[in-house]
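Computed from the coordinates by the stated procedures, all read-outs in this text should not be read as laboratory data. All values derive from a computational prediction rather than experimental measurement.
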Structure 1
Amino acid sequence: MKLYLAGPLFTPAERDHIDALAERLEQAGHECFVPHRQQFSSLDPATVFAVDSAGLRWADAVVAWLDGPMVDDGTACEIGIFSELVRTDPTRYRGVIGLATDWRIWRSRDAGAADNGINFFVGGAIEAYGKLVWSIDEVETALSEWQ
């Protein structure tokens, strides 16, 4: 399956985490579009939007890493764009898998938070057009259900 990996990518640790996720998914037979691995003719908003939105249209599904005190704004935008692609063409696009491995989110979930610790709008898009999961193993399980 062709996957777009969304998530924060502004620190070496964030990029390493996304790269490790991509490597694991690629070893399982998936193709991954990883935004920070792309070549940009110039690094400006129009170019980044053009390249990354083309990656979203290329993908069958999005795996969105949600960790942090709040969902990264670019990740939220990618979830929104892809959920609209799924809504308008569900035979072409599979859905969004939201991956939450952050203990802060887990504590909110375990305390019974209605939103599982995720912004209501972002969580609603994931739940309407995909699945919220809590481990990389669950990502692979969810993807296998869509194949």
Structure 2
Amino acid sequence: MAYLLAVDLGLRTGLALYGQDGRLVWYRSQHFGTAATLRRRVRGLLSEWPDLTWLVLEGGGRLAEIWEREAQRYAIDVKRISAEVWRKQLLYPREQRSGLQAKQNADELARRVIEWSGASRPTSLRHDAAEAILVGLWGVLDRGWLQHLPNDLRR
């Protein structure tokens, strides 16, 4: 089975792993503290999943380059996107009129993805993990692992 890892970039990073069936396997928020710590930990994260074939990064800059360099070592394809890309496909314009509104609606949709996927329910869901979940949902749609947004996730 192939996997896709979605990453909401930052030293506080959101991570979401999807299976080829288009469902969320796990998600989490992880604080790396420094770029040097991130660099060391990324190698370990990517090596844990030998069937990882896609890495979708939201964001850019120096931290994205760390992920891309490590992904190259493992022959993992990488795609960088901005929040506007996945928001345009997954949220209505009225749901993203402000940054706060977009984050609240992203959180709600991420919780529906968790439920639809049968993943463990969160006690609390940090916004970086919620956004990684939606970056990953965008990624599985983009890869064709899901042909369309499942009815349970539509509003």
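A few comments on the model shown:
- Answer label among 1, 2 for the case where log10 I(q)/I(0) by the Debye sum over Cα atoms at q = 0.13, 0.18, 0.24 Å⁻¹, for residues 44-123 alone, calculated from the coordinates, equals -0.57, -0.96, -1.08: 2
- Which entry (1, 2) yields the derived value 31 for relative contact order in percent (Cα under 8 Å, 6 or more apart): 2
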